[in-house]
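Derivation of every value follows stated rules applied to the coordinates shown; laboratory data play no part. All values reported here derive from a predicted model rather than from experimental measurement. Cβ atoms are built from the backbone, for glycine too; each structure is taken alone.
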Structure I
Amino acid sequence: MEIQDALKGLQSGQHTAILSNDRGLQIFYVEQVHQTADRALEDVAAEIEDQLFNDIVNQKFQSWLSELRERSHVKIIR
């Protein structure tokens, strides 16, 4: 609830004050605001979690792929 209260009313480009909770110190930055139909957090929590997970997996995969390309050496002999 503390995070929701801190984010309430922020516009694109703004950030929250420093929040202290059980996860440590946190600051949230609002990149974009999308107006949608009101849905309870409980209804969309799984969707948000999936999106964040997919973003992290894709980022790790791209990093791994770049590292693999840097370490590879290919020589074509004709």
Structure II
Amino acid sequence: MAILRNVPILKKLIDVSYAMLMVIILSALVGLILAFPVMWLWNFVFGSFHKITVFQAWALNVLAGILLGQRNSNK
């Protein structure tokens, strides 16, 4: 691994991939944390019909973000 650190382009590639991995992991953790209120609210409102898990709430957050996401119109 020390040889890879001596090559500048590989060092930059490793640093960028490490940063991307950290962003992906942190985004997943924040998404899971934000899925808990959605799960609790869904189970409170619709609990008698169907209860959802935290991963289903996470998927619901992603779906709502895609469908209802903020659209920018620069005029």
(request) Kindly point out which one of I, II the value -26500 was derived from, the read-out being helix-only ellipticity at 222 nm (-39500 (n - 2.57) for each DSSP H run of 4 or more, over all residues; to 500). (result) II
(request) Looking at relative contact order in percent (Cα under 8 Å, 6 or more apart), point out which structure of I, II has the largest value. (result) II
(message) If distance in nm of label points 7 Å out along Cα→Cβ at positions 27 and 51 is calculated from each of I, II, which structure is the one that comes out at 2.4?
(response) I
(request) Match the computed value -0.70, -0.92, -1.14 of log10 I(q)/I(0) by the Debye sum over Cα atoms at q = 0.15, 0.21, 0.27 Å⁻¹ to one of the structures I, II, and report its label. (result) II
(message) Between I, II, which one scores greatest on distance in nm of label points 7 Å out along Cα→Cβ at positions 35 and 59?
(response) I
